[in-house]
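Bear in mind that the values in this text are calculations on the coordinates, not laboratory data. A quick note: this is a predicted structure, and the numbers were derived from the prediction, not measured. Cβ atoms are built from the backbone, for glycine too; each structure is taken alone.
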Structure 1
């Protein structure tokens with residue numbers, strides 16, 4: 001088990017292309033940390049620097065208190081699971097898992113014990129004598145994970161290990177990785193572009209963009225208190241709705257006005273705005289789709305026209321045009337709708353909807369930073 005500490009880490013490629021800028025993070029012993037962000041944000045490059053597969057241009061990397069910048073990957077006591085499995089097709093599952101142990105001249109009785117234990121943990125004991133071509137994608141990924149488990153590393157690194165699986169298998173493998181983490185109780189660093197994986201797997205999430213860390217926090221923190229517009233829009237599915245709005249201050253009270261609809265902010269948010277000295281100004285209001293609710297005609301609310309109705313089973317996703325906002329999304333639970341009301345929610349229909357001030361986010365349109373960040 002080990003702590004991983006990255007201090008002022010930077011990666012510069014040829015022609016002075018900077019892929020990772022001044023990356024600072026301490027990953028605690030036995031913690032599961034997820035790097036997440038869009039393609040090209042630097043998350044896999046950072047993981048590969050931890051693994052030793054990419055040279056570190058500047059900064060210091062420590063594993064278990066030892067500076068490892070110049071150590072070879074094999075000397076860092078890490079194990080990495082790749083996106084493409086990288087199994088030897090001519091070897092059995094047993095031999096694939098045992099490969100690294102045999103390279104180290106591990107006694108065969110110990111090889112057998114470690115491989116069978118890993119197979120039991122992953123539920124692949126019955127496949128040990130098969131070749132990879134006889135396995136499904138999910139089974140092959142378990143074999144790749146098993147190959148890492150038997151090394152008993154200080155740190156597990158996983159680079160988008162589920163991206164080649166279909167949606168059903170991804171859900172299943174996410175659950176299995178959570179169970180694996182409970183059994184292994186070691187340090188995990190996991191890379192994904194899928195924010196659902198990040199939210200369900202990570203103790204903490206590192207959200208990256210263009211080589212920079214945008215925010216580090218627990219899943220709850222980055223969801224409830226996004227630091228800026230990028231984080232707010234990236235975390236959550238469907239993504240947060242953004243409205244051009246007007247913040248008005250009268251003494252210690254604040255209201256926010258959107259398309260003629262005014263809502264008074266509750267005291268917790270008002271206190272944060274007062275703390276930052278916020279006055280009346282144009283702002284961007286953020287509200288998640290699940291926090292917009294339908295209401296009856298005549299109520300003080302926002303008006304919208306349904307563009308698309310997506311039936312998702314337990315809920316409807318209504319894509320709505322409202323004022324200057326061209327694609328507002330509402331998540332409407334179907335259990336709350338009568339058949340008659342559901343039938344009226346069709347393309348072209350007009351609806352009224354509102355939100356509670358307790359779930360709003362407020363951003364500066366110039367800096368894109370949250371005005372509620374404490």
Structure 2
């Protein structure tokens with residue numbers, strides 16, 4: 001099975017299945033000498049892990065990370081870093097009725113067509129459970145980016161189903177289970193999710209991810225553009241069906257006089273470009289949004305077929321997120337951080353000696 005590795009110089013390969021004994025990843029290319037321990041990684045895993053509120057799956061996984069290699073006496077050695085997260089709360093019997101049939105909207109059918117067999121337990125390799133090692137690797141990337149470049153990557157939910165969430169402040173994002181940047185709307189979101197859970201249905205979400213402190217110059221045109229790699233990584237997140245950079249699809253209705261961010265000696269006037277021009281970072285905040293589809297595993301009966309192509313009805317039991325977007329913010333942060341550190345290392349390799357007599361204006365952008 002190919003397609004399990006993200007990155008070129010900072011490469012992350014994940015392994016495992018939802019109901020296997022463990023999941024994890026190998027990070028190859030982390031620079032040596034950085035202080036690193038499980039305590040640097042665990043907080044992000046705690047933000048993503050299941051069972052943290054009544055609005056997400058009640059699968060109880062501690063998601064305790066173990067560093068198996070690549071760290072000696074508390075510092076990275078430059079050799080591959082292996083991270084392991086043990087699965088401790090599998091309930092494979094919940095998926096016994098899916099051995100020979102397929103959940104609509106899920107990867108069941110396509111995995112079967114591609115490989116000729118599949119692991120139906122929790123979706124196997126296609127499960128969102130595999131985002132845990134991505135978050136672990138992202139925590140390593142975020143620490144290096146902050147230490148060496150002052151980069152901070154943040155994400156929040158800006159829409160839950162039909163409910164838009166007006167942005168107020170990053171300060172309240174970690175104070176509610178929705179990663180909502182608006183404390184006043186949390187009660188409405190709680191009631192919305194309570195009603196949804198009782199109905200047995202699911203909804204999607206919109207997530208905003210922003211990276212501040214990114215220097216100008218990162219990115220590899222033409223085919224490894226920074227924004228292209230960000231879109232590639234974010235589309236690899238389970239259930240993502242759309243990615244916007246900067247103004248995104250809203251740019252269709254904008255005039256060139258509005259969309260093109262003017263430059264002044266004091267900085268860029270706007271950031272419709274999302275911090276990337278020609279595939280190269282401008283020095284402004286790198287901004288992306290993702291659209292996450294409704295959870296495919298729902299209790300409501302849905303029409304499907306079995307492996308003999310006979311019609312059947314599927315009702316998915318087990319523990320599932322009524323909205324997978326609720327836990328997506330830490331994952332989106334991790335994926336963007338992994339792309340940024342990879343491009344930081346690639347830029348250092350080719351253009352680390354580039355010096356210009358004029359300081360970058362984007363440091364003063366508004």
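Observations
- Test item: distance in nm of label points 7 Å out along Cα→Cβ at positions 84 and 284 calculated as 3.7, pick one of 1, 2: 1
- Structure responsible for 16.0, with mean count of other Cβ atoms within 10 Å over residues 188-195 calculated and labels 1, 2 on offer: 2
- Answer label among 1, 2 for the case where semi-axes √(5λ) of the Cα gyration tensor in Å, calculated from the coordinates, equals 35, 25, 19: 2
- Among 1, 2, structure where distance in nm of label points 7 Å out along Cα→Cβ at positions 132 and 252 as derived comes to 3.9: 2
- Taking relative contact order in percent (Cα under 8 Å, 6 or more apart) as the criterion, the highest value among 1, 2 goes to 2.
- Structures 1, 2, by FRET efficiency 1/(1 + (r/R0)^6) of positions 68 and 164 (r between Cβ atoms, R0 = 25 Å, to 0.05): label with the highest value: 1
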